[in-house]
Structure 1
């Protein structure tokens with residue numbers, strides 16, 4: 001069993017049943033575990049406009065966040081101790097997703113002058129306040145515009161891991 005499977009199984013057993021309408025989605029990287037659960041949608045009058053529907057969805061998420069805070073903190077502390085990663089939470093309701101208690105992990109990188117010029121242009125244009133924020137903006141854009149390619153790459157890496165696991169033991 002790999003770390004992701006172990007973490008997913010642990011949360012499946014640890015999360016209280018009435019919280020979510022289905023098993024939560026668990027995302028894992030080297031630094032963080034993100035637990036995203038789907039909440040039941042509130043009953044909103046069919047004649048309500050988009051803004052009213054959005055307010056109802058956001059209110060349902062806010063209510064979950066407040067009502068479950070103490071128990072979520074307890075679960076997170078246990079998981080952080082067990083898996084040596086920060087635990088973050090998110091909730092989905094309808095087409096709205098809100099992340100809370102997410103980690104912002106510093107990443108060290110070396111950039112050449114022309115690469116730094118791109119970041120500095122974003123700062124000068126008031127798109128970002130710092131090189132760090134500009135770099136995060138760039139990564140977000142690549143993720144949005146190249147998401148199919150990124151997903152294909154992740155799938156290929158998973159397949160490599162599976163083949164490696166079936167290989168000869170050391």
Structure 2
């Protein structure tokens with residue numbers, strides 16, 4: 001049977017995390033932020049090790065997340081926002097570029113940055129994903145980022161042991 005990593009309990013103890021939150025649709029993103037903070041603390045991250053950065057909208061999430069990742073001061077980042085489809089194609093540009101930017105920032109820096117942006121057709125769908133029937137995408141994003149950081153940390157530890 002092969003060795004399996006990252007499928008057990010994940011601990012964020014000793015990690016520093018950032019949550020970058022879009023102010024646009026803040027009646028949704030504030031709920032997502034609350035879910036992210038609750039999940040981070042439930043994973044063992046101290047309140048003092050959680051920083052929150054507000055940006056105007058989802059389009060601005062990637063650049064702030066990238067700067068934080070480049071700073072070397074955080075182990076994981078959740079980018080949280082809410083984009084609701086309107087009557088124009090603006091939705092497609094914002095949602096797609098935000099996703100692409102977050103992925104690029106994570107790959108360029110090697111710091112896990114989770115995409116916690118709801119992209120919905122209606123306000124009701126967004127509310128359902130901000131602590132409603134479908135869960136909390138902010139909570140899911142910080143969990144994914146911390147889990148990935150823990151897996152990367154484990155890989156780094158195994159690699160350093162192999163070099164000794």
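If you rank structures 1, 2 by Cα Rg over 2.2 N^0.38 Å, which sits at the top with the largest value? Walk me through the numbers before you get to the answer.
Details: 1: 1.28; 2: 1.06.
Largest calculated value belongs to 1.
From which structure (1, 2) was relative contact order in percent (Cα under 8 Å, 6 or more apart) calculated, if the value obtained is 29?
Numbers: 1: 16; 2: 29.
Going label by label, the one that fits is 2.
For FRET efficiency 1/(1 + (r/R0)^6) of positions 77 and 93 (r between Cβ atoms, R0 = 25 Å, to 0.05), which of 1, 2 scores largest?
Numbers: 1: 0.45; 2: 0.65.
Once FRET efficiency 1/(1 + (r/R0)^6) of positions 77 and 93 (r between Cβ atoms, R0 = 25 Å, to 0.05) is tallied for 1, 2, the winner is 2.
The value -16500 for helix-only ellipticity at 222 nm (-39500 (n - 2.57) for each DSSP H run of 4 or more, over all residues; to 500) was derived from one model only; which of 1, 2 is it?
Details: 1: -18500; 2: -16500.
It was calculated from structure 2.
Out of 1, 2, which structure matches 12.2 when mean count of other Cβ atoms within 10 Å over residues 13-20 is calculated?
On the way: 1: 12.2; 2: 20.8.
Clearly, the read-out refers to 1.
With mean count of other Cβ atoms within 10 Å over residues 125-132 coming out at 12.4, pick the structure among 1, 2 it was computed from. Could you put the intermediate results ahead of the total?
Values: 1: 12.4; 2: 19.8.
This value belongs to structure 1.
Throughout, read-outs are computed from the coordinates displayed, never taken from laboratory work. What you see is a predicted model; the values in this text were computed from it and never measured. Cβ atoms are built from the backbone, for glycine too; each structure is taken alone.
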